[in-house]
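What follows is a group of structures, each given as structure tokens.
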Structure I
Amino acid sequence: MVDSKNTVASERVHPCPTCKKPLRRKEGKMGPFWGCSGFPDCRTTLNDLAGKPSTEIDEHYRCPICTRRLVKADKDKGDYWFCSGYSKGCKVTLADHDGIPEAAYRCQKCGHLLVQRKGKNGVFWGCSEYPQCTASHADKDNRPAF
């Protein structure tokens, strides 16, 4: 029994790549991340990917347009996420769904966001830059059918 507990415990411990102390999962304004338990002496952080530390960024927390990190807005401003490149011109904002930014899709024709719309033939996805871009896609399970 002791071995199985030690095995389970060792599977959950992720050592810091810098100082080898255990990493801890934290909730930050850019989504969950892993920080070293040796903070402030060690300032190593890693992204959270499927509940494990990683150098890769979880696609849920990337801007669908410029791929920068998304940032959760202050609670007093509302429940939404915005692109960390907002001051550099990327004005993407996405609603918050239980701590995760809503799914967003990029127009394959011009690169802007697609928006779900209702037309005379039902729901479809059209470019947010209409009428400059007239790209549209059928709706399939609340996603654009590419």
Structure II
Amino acid sequence: MSEPEIDIAVVGAHLSGMPLNHELTTRGGRLLRATETEALYTLSALPGGPPKRPGLLRVGEGAGHAIAVEVWSLPAAGFGTFVAGIPAPLCIGTLRLADGSTPKGFLVEPAGLIGATDVSSFGGWRAYIASLSAAATTAA
């Protein structure tokens, strides 16, 4: 019998090709799909790093944006060790996705937003990171 798996939605440095994605793949994670949240969230670039990290905060009906995410599946043991290593102010909660699913996923504690920059208008972390590269190229 195979080990049970738990789905987890990632929004930033754990996305495919991003600096912390190996934390999923080395635990047996497999990418299920790319989708977005319901329009209930804000996305902020948190101070500190590297790596640069986002914070996803649920703000409710009419106040949020749809934010791009990837949904990964992790073996239960891998999920446990993964979650155990998540530093504050990040945490795991239940996300509401546009496809109607409700996987566990990354959220940020409100206190973690002190000094953060709202990047919700980019619609996702990849687009925000791409804008930084474009701005650096333009400035050079």
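Among I, II, considering only relative contact order in percent (Cα under 8 Å, 6 or more apart), which has the greatest calculated value?
The structure with the largest value is II.
For semi-axes √(5λ) of the Cα gyration tensor in Å, the calculated result is 39, 18, 13, so let me know which of I, II that is.
Values: I: 39, 18, 13; II: 24, 18, 15.
For semi-axes √(5λ) of the Cα gyration tensor in Å, the value 39, 18, 13 is produced by structure I.
Given a value of -5500 for helix-only ellipticity at 222 nm (-39500 (n - 2.57) for each DSSP H run of 4 or more, over all residues; to 500), point me to the structure among I, II it was derived from.
This value belongs to structure II.
Using distance in nm of label points 7 Å out along Cα→Cβ at positions 99 and 115, single out the structure from I, II with the greatest value.
Once distance in nm of label points 7 Å out along Cα→Cβ at positions 99 and 115 is tallied for I, II, the winner is II.
If we compute distance in nm of label points 7 Å out along Cα→Cβ at positions 19 and 35 for structures I, II, which one ends up with the highest value?
For this comparison of distance in nm of label points 7 Å out along Cα→Cβ at positions 19 and 35, the top structure is II.
Bear in mind these aren't lab numbers, they're just calculated from the coordinates by the rules spelled out. Everything numeric here is computed off the predicted structure, so don't read it as measured data. Cβ atoms are built from the backbone, for glycine too; each structure is taken alone.
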